[in-house]
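Take a look at the structures below.
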Structure P
Amino acid sequence: MPMYFYPNSGGIVQLPSEPGGPLNALTDQYQKAYWRSPAAEFIASKRLGHIWLRGCSTREWFRLGYVAKPARGHAAYAGKLVIPYSRALPNGRDTVAFRFACVTPQCTHKGNAPVTGPPMKYPKLFNDDYYERSPVTVCFNEIDTMTAFMHGVPAIGIPTVEGWQDDFVPRLAASQLVRLVVPHNDAGAAAAVTDRIREAVPSAVVVDCPDGHDLNSAYCAGIAGALVDQCRV
C-alpha cells in the first residue's frame, strides 16, 4: 500500500485512496499499468524514477499511472502518463481530476500538447493537498513540481502557463513567502504570467531557472543545485 506524509501527522502514515471518490478506482487501475511502461521510462528520463522522500517514491507520492487501457472518455489519452490531481481527506486522498503527459521520446508536440486533460470542474493547483505551510514554492508545470518536491522543497504547481487562473490568488496570498520558479525555455510565456502573479500576490518573489531551462531540465543537466537550495531556505 502506498504511504503518504501529512505535515500534521508527525511522520509517515499508510493511507489508501478514499473509496468513495469516483476517480479513485480509475487512479488505481492506471497505477497498476505504470510498471515497465513508457510512462515509467519517461519519469526515469527526468531522473525522478529512483528518488525517495520520507519513504515514498515519486510514483507513490504522486500516484502516477499509465493509460494502457483507456477508460470511457479517455481514448484520446492512450499511451500517456497519468498525473492525478487530488484533495486531502481525513482517511486518504481523493482524485478530483487527471492530467495526461506525452511520453514520446524527443516529441516536438506539434499538434500534441505536452500535458493535457479534460477541463477541471474547479480550478486546482497540483500537489496542493499537501500545501499547509509557508514559505511555498510554485512551479509552472507538474514535472518541475515533482522535481522540487522530491528534493525537499514544499512545492505546488500551476498546470502549465496556460493553466493559470486568478482563482489561485487567494491560495497563494495566504503564504507569507511565495517563491515562483520561473522557467526560461518557453519564449517568455512564464515570465508574462509571473508579472500577473506578482501584482496580485505581494509576497511573491522570483527564482529564475538558468537560460534555456526549466527546473527539471536544469536538474538533469546538473545545474539546479543552487536553485533548489535557494527554495529550501
Structure Q
Amino acid sequence: MNHEEAIIQMLKNLDSWRHLPKYQLERRADLFFGLFIKKILASSNCLIEDELFEPIPEFPFRYDKNNPENPKTFHTVNFDYVLFTKEKKQNKVNSFIVELKTDLSSAGERNNSYLTKAKDTEFSEIVNNILIVAKESKSPEKYRCLLAKMSENKIIRGKQDTWEEEPHLGKPKIIYLAPFDEANPSDNKKIAALRKKGFMVIGFKEIADIIDDKQDNSFQHLFARCLREWNDVKAGSVCHG
C-alpha cells in the first residue's frame, strides 16, 4: 500500500466507521481539519493565511474558577483549536476559538455555556488563568510544552516560572465548524441559535469549497468530498455491509 492508497483508505474508514454507535468521528477527524484550519479561518474572516500562527489544539480554559462551592478549583475544559494573528489589529491580537462538531446535535448547552463565557472574557484573563493552572497541574511537563507554544504565539512573555500574559489580547471570536443542511428547518433553528449567541458557524460544504483544489486523488479533493458526504448524509443513516 503506497501513501496515496493509505490516505484513500483512511478516509474510507472514517466515512464507514462514523455510522457505528460508539465511533467518535470528531476525535479522529480533527487531525485532518487541523491541516486546513488556517486556510478555513483566513478565507472566512478576510485574513491572509500567513497572518495566523499555527493552531494550538485542546487549549485549556479554566471555566469554573468562580464556583462559590469550590473557589480554588483548577478544573479546565478544552477548546478544540485556538489561533492568533501574528500582528496586532487596532492594537490588539485577534484570537479565534474553534469548535469542531461532526454532528450539529452535539453542540449542547454545556458546550455553549463555556464558549459564551470565553467570548465575553478578555484573552489576557484566559491566559492568566492558564498560568495559574500550570503551577498546580499534575502534568507540569505538558504545561511547559503548552506555555512554550503560547510564547511562540507571542501571547505570553518571560521564561519558565516567570511567564506573564501579553497585554492587548482582546476578546476571542468563537467559530463552529459543523455540518448543516440549509433546507432542514431543524438545522436552521440550531444554526440561528448559535449565531444569536454571537458565534460564527462555517458549514462543511463551505469548508469543502475552500479547501478543494479539484485535483483528482489529491488529499484536499478527497477530504472535501468526504466533507460534502458528511454534511449531506447523517451518521447512522447508511449501513455499510
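Any read-out appearing in this document is the output of simple, stated calculations on the displayed coordinates, not a laboratory observation. Bear in mind the structure is a predicted one, so any value in this text is a computation, not a measurement. Cβ atoms are built from the backbone, for glycine too; each structure is taken alone.
Tell me which of P, Q gives 2.5 when you compute distance in nm of label points 7 Å out along Cα→Cβ at positions 24 and 40.
Numbers: P: 2.5; Q: 1.8.
Computed on structure P.
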Comparing P, Q on volume of the Cα convex hull per residue in Å³, the highest sits with Q
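Which structure, out of P, Q, was helix-only ellipticity at 222 nm (-39500 (n - 2.57) for each DSSP H run of 4 or more, over all residues; to 500) calculated from, if the result is -7000?
On the way: P: -7000; Q: -14000.
Matching structure: P.
If relative contact order in percent (Cα under 8 Å, 6 or more apart) comes out at 14 when worked out from the coordinates, which of P, Q was used?
Numbers: P: 14; Q: 20.
Going label by label, the one that fits is P.
Once distance in nm of label points 7 Å out along Cα→Cβ at positions 144 and 184 is calculated for every structure in P, Q, which label goes with the largest value? If you can, show how the numbers build up before the last one.
On the way: P: 1.2; Q: 4.7.
Structure Q gives the largest value of distance in nm of label points 7 Å out along Cα→Cβ at positions 144 and 184 among P, Q.
For mean count of other Cβ atoms within 10 Å over residues 32-39, which of the structures P, Q scores highest? Walk me through the numbers on the way to the answer.
On the way: P: 15.9; Q: 18.5.
Once mean count of other Cβ atoms within 10 Å over residues 32-39 is worked out for each structure, Q has the highest.
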